[in-house]
Structure 1
C-alpha cells in the first residue's frame, strides 16, 4: 500500500513517561522507557502516540535499541481503521 500526503504524520515532541531498570541478571544494562510521541497528522490533527523503547548500553555505546509503537494509535492518527 502506497502512502499519500494525507497519510503524513509529523512528530513534534517526545515525552518520557517512565523509565524502568531491568533486573535481568544477565543483562543489567537494559532499560525500558515508556514515552509518547506528540505530533500532527494531515488527516486528523494533533495526536499522542504511545510507544516503548528497549535500550541496551555496552561500554558506553548503544548496543541495541528496539522501538515498539502502538499500531492502532498510529492508524487512528492517520484516520485509518485496522
Structure 2
C-alpha cells in the first residue's frame, strides 16, 4: 500500500476507541506472482483505480474470507 499524506501523522491519522480514520489517498498493489526482489528495488505502476477505499477494503475482506487471492485490477512492475 502507498499512502499520500502530510508528514505529520496527526494531520492524517486519527485513532479513537471505536476505530481508526486515515485521511488522504491510499493505493494498493499486490506483488503476488511477481519475481522476488533479491537486492535493490523496483518501480511499480499503481493504477489510480486501485485506490484503497471502503469498497476496496470490503472486496478484499470478502475475498480473504473465502480464501481467495486478491489480484490487481491492472498495472505492472517496470
Structure 3
C-alpha cells in the first residue's frame, strides 16, 4: 500500500506555486473568450464537456475542437 508522507511547504514552494499560477492566469487571458469559458467550465468548475457544450449552446463536437485548440495554445504559452 502506498503511504503519503506529510510535507511542510517552504516559502520557496509558495513562491514557485504563485509564479506558476500567475503564468497560467496570463496564458488563459491570451485565449479567445469561448476557449476560456470551456477551460474554466471543465477544469475549474468540474462540468463535463457535454454539459459545457449545452450551456454554451454549441455542438459537442465543436466543443471538443475548441478545448483541444485551447489546450494546445496553453501548452505553447507555458513553455
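At-a-glance table
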item	result
Ranking 1, 2, 3 by mean projected area of the Cα convex hull in nm², for residues 16-63 alone, the structure that comes out highest	2
Which of 1, 2, 3 yields -5000 [helix-only ellipticity at 222 nm (-39500 (n - 2.57) for each DSSP H run of 4 or more, over all residues; to 500), calculated]	2
Structure from which 1.01 was derived, Rg/Rh (Cα atoms, Kirkwood Rh), options 1, 2, 3	2
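Quick note: the coordinates plus some simple rules give every number you see, no bench work behind them. Here the structure is a predicted model, which means the values were calculated and not measured.
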